[in-house]
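Next come the structures, one after another.
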Structure I
Amino acid sequence: MIGYFGSVTFQTSDKKLCTFRNLKRAASSGFSDHKRYRKKPEREFEGPENQTVSFEMQFIAGHGVRPWAMLQKIIKICENGTVCPFVLGGRKVGDGKWTIDSVDADYKEVWNRGELVSVAVNVTATEYH
């Protein structure tokens, strides 16, 4: 097992391929600028902002996953505001848990009768404290 985001498990085996690519993680800090008469503003550190991540997943029926079910699972996590742990290689990503902000699905291949065979999913998530 590579890791997991809530109930979505990232894994590779000879029977199942469910992983991600292009993981991007961003961290930032908050500052206030205080104006001063005839001087440059003075900066004050307020603290860290919540981190964000984005990554792509592709679900293909021939790789041992059910694309429609996996897509619905991710959309449900997003729309319900579910707070999830994000773990890679046994280590938590960030300090807290995560919420999915958006899910963008690209239906790559749909067969006769609307059977979804391949879907690419872009996920954006934010740290939750």
Structure II
Amino acid sequence: MDHYGIELCERHKARMDKLHRNNCTPIEAIQLYYGLKQEGANPMLEWWDGKKSVDLAFSRVKLNIEIDTDYHMMSHEQAINNLTNMMHSFQDGFTTIRIPHTLIKYFLNETVENIIGIKEGLRARSRVI
């Protein structure tokens, strides 16, 4: 186990260190990324959706995942900005979910299961349309 709470080879650890350093990617986003990959899902880490970078994404079903690390200290301006960003994403056809970092820290397996369920629900809905 290393700094990220998961075992990584030197090459992948160096990549994650660079990503964390350059993009301020939350450690919990990296843990969630590898948790999802372990279950056969293939999310993208620090994905550009055309307007902004999101922590994780499943582009085929247009699901963006943001990890909240400061949610308990959010001001009303930050909350409005988050809501506005979600509105723009939704208007562009994306579903954005925000996950508190503590959920990943303490309930990683349950978080992974639920995200896979959301992804599958979006996939099923897109087939119907």
Structure III
Amino acid sequence: MTKTVSVADVALVGLGEVGGRFLDEMLRLKERGINVVCAAELSDTPGRRRAVAESIPLKTLDEIVAMGGSVDVVFDLTGSPSVRKMLREKMQATGNRHTIIAPETMARMLWAVVSEEHLGGGHHTDRGY
């Protein structure tokens, strides 16, 4: 039996339509070393319920930031420029130079690489960083 090598410990922020589907794909990649260590979602979405069912801790943005270098990548799947800005500012304030904040565009790119399925449009129009 081969041991799974840890590739990245990730946090997902936003488990709406896009984030929920992205969560499913990340869970499928667990055997490839992608570990979803926590998620943030305020609304009662199917993605949030899936995270709870998979025993993925739900955290606030402050709690995710406080995890420091134990999170390699935070996928911001909210489509909200204010959330992206808040995450960047909070990471800078803690001096965290390890964790990457990946906007939805990066999640879509990763999805295109690992899945034959189309992620869907969601309602997000601001794709920039």
-3500 is what came out when helix-only ellipticity at 222 nm (-39500 (n - 2.57) for each DSSP H run of 4 or more, over all residues; to 500) was calculated for one structure; which of I, II, III is it? I
Comparing Kirkwood radius over Cα pairs in Å across structures I, II, III, the largest value goes to I
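When distance in nm of label points 7 Å out along Cα→Cβ at positions 26 and 66 is compared over structures I, II, III, which one is greatest? Provide the component values of the computation, followed by the final result.
Details: I: 3.5; II: 1.1; III: 2.0.
Going through I, II, III one by one, distance in nm of label points 7 Å out along Cα→Cβ at positions 26 and 66 peaks for structure I.
We did not get these values from a lab; they are worked out from the coordinates using the rules stated. These figures come from a predicted structure and were not determined experimentally. Cβ atoms are built from the backbone, for glycine too; each structure is taken alone.
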